[in-house]
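Next up, some structures in C-alpha cells.
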Structure 1
C-alpha cells in the first residue's frame with residue numbers, strides 16, 4: 001500500500017500524471033460524443049465538469065486513505081547540569097530523564113517518541129560526556145522536536161526546567177519553564193503537549209547508584225557498572241546485573257563450528273541466566289528479561305529460543321530499537337508475524353527509533369549495499385551512502401561506519417572520497433594494519449605502486465595482514481622484481497583460509513605466471 005501511495009504522490013515517475021491523463025481523456029471523450037451528436041452539447045459540458053471532479057475526489061480520497069502516518073515527534077530529555085552548569089556522571093544527572101522515561105513506558109501518546117537517555121549517552125560517548133554543547137547539537141541532529149533541559153537544584157529535589165520546541169532551522173523556542181519537581185514536570189508536559197496516554201503514579205526514586213550504573217553500562221564500562229548493582233535485591237538492579245553479564249559474555253570469542261564438537265559454556269552467560277531464571281521463578285514478568293535471554297540464545301545458536309524470547313521482548317517494548325536489531329538476525333519468515341517482510345524493514349525501524357544507533361545504521365547500510373547492484377547509481381548503493389552520510393550529521397567519528405563508507409566509495413571508484421575517510425581512520429588508529437592495507441588499495445587504484453607497496457609492507461609488519469601479501473606480490477611483479485613477487489605470492493598461499501579463499505587461488509595463479517615468466521627470461525638470456 002505504501003508503494004501505491006508513493007505512486008499516487010509522484011514518488012514513482014508518472015504517478016501524478018494518472019489523474020491528469022484520465023481528466024484529459026474524459027474531456028476528449030465527451031467532446032467526441034457531442035461532435036458525433038450522440039449526446040447534447042449541454043450534457044457534454046455537464047459531464048466534462050462532473051467526471052473530472054469525481055476523478056479528483058477519488059484521487060484525493062485514495063491519497064489520504066493510503067497515506068502512512070506521520071512520524072512521531074521526538075522528545076529528548078537532556079542530562080541535568082549541576083549548579084555550575086557542568087555534566088557530571090552521577091545519579092542526579094539522569095534522574096529526571098529516567099523518571100519521565102519510566103512514567104512514559106507503555107503510556108506515551110502515539111503522536112510522540114521519547115528518545116531514551118541511554119541511547120543518547122551511547123551516541124555521545126565518554127569522550128564528549130562533559131561537553132553540553134555536543135549533547136545539544138546531537139539532540140537536534142537526531143531530529144528532536146522537543147528538547148527538555150534541566151539544572152538540578154539541591155533544594156527539595158527540584159530542577160530549573162526549560163522545555164523547548166525545535167524548528168526546522170534548529171532554533172529553539174521556550175514553551176515551558178520554571179522550577180519544578182518530577183511530578184510537576186509530568187503534569188505540565190501533559191497539560192501543554194498531551195504527551196501521556198493515562199495519568200498514573202510516578203515510580204519511587206531509584207536506589208542510589210542504579211542510574212549511575214546504567215550510565216556506565218551504556219558507555220560499555222562494565223567493570224565500573226557491575227559493582228554498583230551486583231548482589232542488590234532490587235529487581236531493577238538484578239536485571240541490570242544480568243545485562244552486564246550478558247554483554248561481557250558477548251565479548252568472549254565464540255567459534256560456533258569448533259564448539260559443535262567441543263562443549264563450551266560461556267561463564268558470563270551462565271551467571272546472567274541464573275539471575276534471570278530466579279526472576280522468572282518468582283513469577284515476575286519484568287521488562288528486559290526476555291531481551292537478555294534472546295540475545296544469549298542468538299549467540300549460542302539456539303534460534304528457536306531466540307525467536308520466542310525476542311518476540312516476547314518486542315511485545316513488552318515495541319519501541320526498543322535494540323530489540324529490533326536483535327530480531328533482524330532471525331530468518332525473514334520469523335519476522336512476518338511482527339509485520340516485517342525483510343531485514344531492511346526491521347533495521348529501518350530500528351534506525352527511525354534511534355538515528356544515532358551506530359550498529360543498526362551500519363547493518364542497514366551494509367544490507368542496502370549488498371542487496372544492490374554495487375554500481376555507482378544503483379538504488380542499493382545510493383541508499384547505503386545516504387544512510388551513512390545522514391548518520392555522520394549526528395556523529396562523524398564512528399570507525400565501523402567510516403570504514404564501510406570508505407569501502408563503498410572504493411567499490412564505486414570514488415577514490416578521493418575513500419582516501420579522505422581512510423586518512424581519518426589512520427589518524428584515529430595509527431597501529432591498525434587494516435588502515436595501512438586500505439590506504440594501500442587506494443594508492444594501488446591510483447596506480448601509485450611505490451606508495452601502495454609501502455603501505456602493504458607496513459600492514460604485513462604490524463600483524464601479517466593476510467591480503468597485503470597478494471597485493472605486494474602483484475606490485476613487485478609490476479615493478480619487475482619477480483623474486484619478491486614469487487616470495488609474496490607463496491606467503492599468501494601458505495596462509496590459505498579454505499577452499500573458497502579467492503585471494504589464495506589468485507596467488508597460486510600468480511606463482512605459475514611468474515615461474516613461466518622467469519623461465520622465459522632465462523631462455524632469452526641464453
Structure 2
C-alpha cells in the first residue's frame with residue numbers, strides 16, 4: 001500500500017503566478033490546495049486537515065499575521081511557513097513570536113519551498129532512517145569492540161555511547177530498537193563486571209588508575225578554590241549519566257559546561273561512595289583513621305551514615321593542609337521545603353569560598369517508585385525516569401539556585417555519588433540474620449551466592465572496606481541482578497523486580513559525570 005500524500009495548503013493572492021512552483025511540488029509527491037485569501041483558508045482549515053500551511057504575509061483583506069493568530073487557535077499543531085516580501089527585522093520577529101515554524105522572503109524558487117517543506121514534514125522520517133542506519137553500524141562496532149582488550153577509558157567511552165543512544169531513542173520509541181539496546185547494555189555490563197572483578201583491587205593500591213570517589217574533591221573541586229573562585233560542589237544523589245544528558249541543555253544558556261568522568265567506589269551505595277567523596281578516604285580508612293566519623297550504627301541507614309559529611313570534608317581539608325576562611329558551608333536537601341530555604345539563603349553559599357550541597361531527590365524518586373504503584377505507572381522504564389528527572393529539575397528550586405549562582409559568577413562542580421540500575425534478574429543468596437538487607441550488595445558472615453552473578457569479597461581490608469570480624473565478607477551484584485533469600489523466594493523475587501537499585505557493579509552505577517559549570 002502506498003503512503004498517503006502529504007497535504008499542503010498554499011495561501012497567496014498571486015497564486016496564479018506561482019503555478020510552476022505548485023506543479024514542481026506536486027511532482028515531488030505532495031498534494032497541493034491553493035487559495036487566494038485568508039478568510040477562505042480559515043474556513044477550509046476548520047473542515048479539513050493539512051500537514052503544512054504556506055501563508056503569504058501580504059494578503060488582500062485579512063493579512064497573514066492576523067490570519068495566523070486565528071489559525072493557531074483552530075489547529076495549534078499545524079506547521080506554518082510565512083512567506084513575505086518584506087525583509088524588515090521587526091516583521092520577522094513578530095512572525096517568529098507568533099510561533100511560525102519557518103519563513104521565506106520573496107521571490108522564492110521551487111527548491112527553497114521544497115527544502116523548507118521537507119525539513120518540517122519529513123524531518124522525523126529522515127531522522128528515523130538515519131538513526132536506524134547509524135545504530136546498526138554502531139551496534140556492530142560495539143559488539144566487535146567487546147571482543148578486544150579494554151581499559152577503563154574504553155569503558156567510559158562505551159558508557160557515553162550507550163547513554164547517548166538511550167537518550168536519542170527516547171524520541172523514536174516505535175523504531176523497535178530499545179530491546180536491542182537493552183540486550184547490548186546487558187552484554188556490556190556482563191563484560192564490565194568481569195573487568196571490574198579483575199582490575200578493581202589494583203586500582204585501590206596502584207597508579208595509573210581512573211579517578212575514583214576519593215579523587216572528586218582534590219582533582220575537580222580544589223583547583224577552583226585554589227584559584228580564588230567561590231566554588232560550590234553539588235552532589236545529586238543517584239544521578240546517572242543519561243539523566244544528566246537530558247538536564248544539560250537546560251543549563252547551556254547560563255554556563256560554559258565541561259564534562260569529565262570518574263568511577264564510584266564499591267559498593268556503589270551512599271554510605272560508602274558519598275562519604276568517600278567528602279573524606280577523600282576509602283570507607284575502611286575512615287573506620288581506621290577517624291572511627292568517630294564512621295558511625296557504629298546501621299550500615300545501610302543512609303541518613304545516619306552520612307550525617308558527618310561536613311566533618312569529613314573539614315578533615316580532608318586539614319589533611320591536605322588547606323585553610324579556608326570562613327570554613328566550608330554545607331547543606332543537605334531532603335524535601336521541597338529545605339530546597340526553598342536554600343534558594344532564599346543562596347547568597348550565603350555564593351559568597352563563601354567553598355560550599356557543598358547534597359540533593360537527594362533523584363534517589364528518593366527511585367526508592368519511591370519501588371513502594372508506590374502510582375509512581376511505578378508514571379515511571380515504567382529508564383526513558384520515563386529521564387523524563388521525570390528533567391521535569392522535576394526544570395521546575396525545581398535547585399534550577400533557580402543554579403541560575404542565581406550563574407548571575408553571581410560562581411564556579412559549580414556538579415556530580416553524583418553513584419547511579420542506579422533496574423533490577424530485572426534475581427539471584428539466591430544465603431546468609432544469617434545479621435546479614436545486611438541491601439538488594440545489590442550485602443555484608444555479613446560467610447554469605448554465599450552464585451559467583452557468576454556477584455563479585456565475592458572474602459578479605460574486605462584488601463578492598464579498603466570496613467571489616468566486620470572473622471569470616472565477614474561482602475558480595476556485590478553484577479549486571480542487573482538483585483539478591484533474594486530462599487525463604488519466600490518467588491514472593492520477594494516478584495516484589496523487588498523492576499525496581500531501581502544501587503550498590504552493585506554496572507556502567508550505570510559506576511561511571512559518573514563530573515560537570516564543571518562556569519558562568520557565561
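Here, each number is a calculation from the coordinates, and none is a lab measurement. Quick caveat: nothing in here was measured; it's all calculated off a predicted structure. Cβ atoms are built from the backbone, for glycine too; each structure is taken alone.
Identify which of structures 1, 2 gives the largest calculated value of mean count of other Cβ atoms within 10 Å over residues 31-38.
On the way: 1: 12.1; 2: 17.1.
When mean count of other Cβ atoms within 10 Å over residues 31-38 is computed for each of 1, 2, structure 2 gives the biggest number.
One of 1, 2 was used to calculate Kirkwood radius over Cα pairs in Å, giving 26.4; which? Going label by label, the one that fits is 2. Which structure, out of 1, 2, was helix-only ellipticity at 222 nm (-39500 (n - 2.57) for each DSSP H run of 4 or more, over all residues; to 500) calculated from, if the result is -19500? This figure was derived from 1.
Given 16 as the derived value for relative contact order in percent (Cα under 8 Å, 6 or more apart), which of the supplied structures 1, 2 does it correspond to?
Details: 1: 7; 2: 16.
Source structure: 2.
Here log10 I(q)/I(0) by the Debye sum over Cα atoms at q = 0.18 Å⁻¹, for residues 287-422 alone was derived from just one of the structures 1, 2, and that gives -0.96; the source is 1.
One of 1, 2 was used to compute mean count of other Cβ atoms within 10 Å over residues 479-486, and the result was 15.1. Which label is that? Source structure: 1. If mean count of other Cβ atoms within 10 Å over residues 39-46 is computed to be 12.8, which of 1, 2 is the source? Label of the originating structure: 1. Sorting 1, 2 by FRET efficiency 1/(1 + (r/R0)^6) of positions 311 and 439 (r between Cβ atoms, R0 = 35 Å, to 0.05) from high to low puts 2 first, with the largest value.
Given a computed value of 0.05 for FRET efficiency 1/(1 + (r/R0)^6) of positions 111 and 359 (r between Cβ atoms, R0 = 30 Å, to 0.05), which structure among 1, 2 does it belong to? Kindly include the intermediate steps, with their values, before the conclusion.
Details: 1: 0.60; 2: 0.05.
Answer by label: 2.
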